[in-house]
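K.L.:
Alright, structures below, take your time with them.
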Structure P
């Protein structure tokens, strides 16, 4: 069973700032996440970002939350690993 993926306005703005090659890689990985979420162990974040999870795409990170009961993944932020957690 695949999850529906929703991308927040903030994450869309983040994606638009990236070059097309990186953006394409990240979007493919997000689609992959939706298809394979059931077999993954989400990597939780801590501190101020507690309750959110990360997906690694090279030097970039996708910060997301999910609702397993309704099979939705919500992408919150996308960015380089040095900036995305600010």
Structure Q
């Protein structure tokens, strides 16, 4: 069976008068405090929940009751919000 011819594709070169502007090149890097604060919020939230469960709901704040769960999970959600802005 005869072999088919191989076609050479032309290399695409974009026009020089139209240059796309990239938003990534104009964005600044994240400040140093952002990942540090996010990790601190994650560790603090987990620590809050662990203390709450291990102390049989007496600590960190006994009068808050189940709102201690909201504080622990809220700290972790806040860290996710910070990490979504990390570049």
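K.L.:
Taking mean count of other Cβ atoms within 10 Å over residues 62-69 for each of P, Q, which is largest?
P.N.:
Largest calculated value belongs to P.
K.L.:
Can I ask one more? State the single structure among P, Q that was used to calculate mean projected area of the Cα convex hull in nm², giving 5.4.
P.N.:
Label of the originating structure: P.
K.L.:
From which structure (P, Q) was distance in nm of label points 7 Å out along Cα→Cβ at positions 30 and 54 calculated, if the value obtained is 1.9?
P.N.:
P
K.L.:
May I pose another question? Assuming -9000 is helix-only ellipticity at 222 nm (-39500 (n - 2.57) for each DSSP H run of 4 or more, over all residues; to 500) as calculated from a single structure, say which of P, Q it is.
P.N.:
P
Read-outs throughout are calculated quantities, based only on the coordinates presented, and are distinct from any laboratory measurement. Owing to the predicted nature of the structure, the values given are computational and were not obtained by experimental measurement. Cβ atoms are built from the backbone, for glycine too; each structure is taken alone.
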